[in-house]
Structure I
Amino acid sequence: MKSCYEASEDQSMSASEDQLKMAAAESAVALVSDGMIVGLGTGSTATFAVASLGRRVSEGLKIVGIPTSERTATQARGLGIKLATLDQEPNVDLTIDGADEVEEETLNLIKGRGGALLREKIVASASKRLAIIVDESKIVSALAKHAAVPVEVVPFGWPSTARKIAGLGAKPALRLTSSGEPFVTDGSHYILDCMCEPGTSAVQLAERLDHVVGVVEHGFFIGMTSEVHIAASGGVRVLK
């Protein structure tokens, strides 16, 4: 059982993290203007961006949102944000999303630990600009050194797909729910969380994963980012 001091410390850290996420979100949301088609990201940080957009919509901002997950769509509808699909609005002006890791020198990303990487990448690829919002803890010198890369795969024959990925030097593990069942994405696929060997080139591994039969998409976002809004205790800085 946690002491009162430990519980208070955890709550303080959580509040501080939320403040940073909100600061990064509001910095990126300031880019949005009337008439824009806006991609709405998925995850704990993107939730703050959607909330900020909802406030601006309630004040008169007119936009159309393209959600990257069902849970984002639910949040946006509840805030009165008009939504459309990519079929209806194929040209997205700006997508605002979070990231699990941002490589500082290249602005390449890892995304998808929240499970929405396929839809996130489809919307990002249809966008004129991709603005990423993070706190400073997500900035790394090289991708995939310390945490797994999500890879979305077809359920049929997934162990065979996992063996092919292992042959590339990664160590895949099937993502499970709290009840022990395979995690299923909005696209009805599984996710393999893949630990990489030290020194792995994210660019090279991403290219190899693109050619593995059974892989739907992977969490490496290479050369897609327009700018990154990074919140720290001293304020928000923007990398372009």
Structure II
Amino acid sequence: MDEPHKRAEVESRTAERMAAEAYKPFGWSHGWGAECFLQWAAVTEMLHRLGIAPPAAVLDLGCGTGWTSAFLAEAGYRPTGVDLVPANVRAGRERAERWAIPARFEVADMDALHLGRTFDAALVLDALHHSTRQRAVLDGLARHLRPGAWALFGEPSVLHRISPHARRTTRRSGWTERGISLRRLRRDLRAAGFGETRRFQGPTRPYERGARGLGGQLARLVGAHVAVAPQMQVWIAARRR
């Protein structure tokens, strides 16, 4: 782990930050808004449409503090959460113990993944854009999926690279914050051994102010469908050949 951005990610997990992360996605006072629950609603619908049924073994790659792994376990799946940061893995295990759910967690670098087993499906949510070695991540992921298994990705679009929030995070924490190009992602997926891909569109945030709010959300949905739009993720599933 000699890359500076990886060291920065591990070292930035202070006690204060981990206290806030422990309540994700429920701790609205810590900045966790509706987007976490909207992401989860999107994930469950996509898993259903892809035919990934419990009790499938799911690799939650770059799981952070494991809230997605916990939700997967609550939905009947058998998740294994993997993250680079030991403090995140400890938080995930504490969450699993607190919820009394069968979720497993391991420390591993997704750029060089070697877990020694395969899975029925994978979830990569808000994780790939922190890596500078996208192709290596996808190669490793493919090795850990059985033939025919789906990997579901939910990542910020190319607009993330110019996002003020992303730039602040990079300056403050030293993390890698890049946007995901759908064209490049599809190309790298094919090279890594994935075949069929399916594109999904996620939900928008709750809104008010009547027609004005509707107009803003409609513009985002149309923009995301055609190309990219602010605050709208790229959702794509790829099937292991």
- Task: Kindly point out which one of I, II the value 12.8 was derived from, the read-out being mean count of other Cβ atoms within 10 Å over residues 48-55.
- Result: II
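When helix-only ellipticity at 222 nm (-39500 (n - 2.57) for each DSSP H run of 4 or more, over all residues; to 500) is computed for each of I, II, which one produces -13000? Mind dumping the intermediate values first?
Numbers: I: -10000; II: -13000.
Derived from II, not from the others.
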- Task: Match the computed value 1, 6, 13, 18, 21, 18, 13, 7, 2, 0, 0 of P(r) over Cα pairs in 5 Å bins from 0, in percent to one of the structures I, II, and report its label.
- Result: II
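Taken together, the values in this text are just the output of simple stated rules run on the coordinates, not laboratory data. For clarity, every value in this text was computed on a predicted model and none was experimentally measured. Cβ atoms are built from the backbone, for glycine too; each structure is taken alone.
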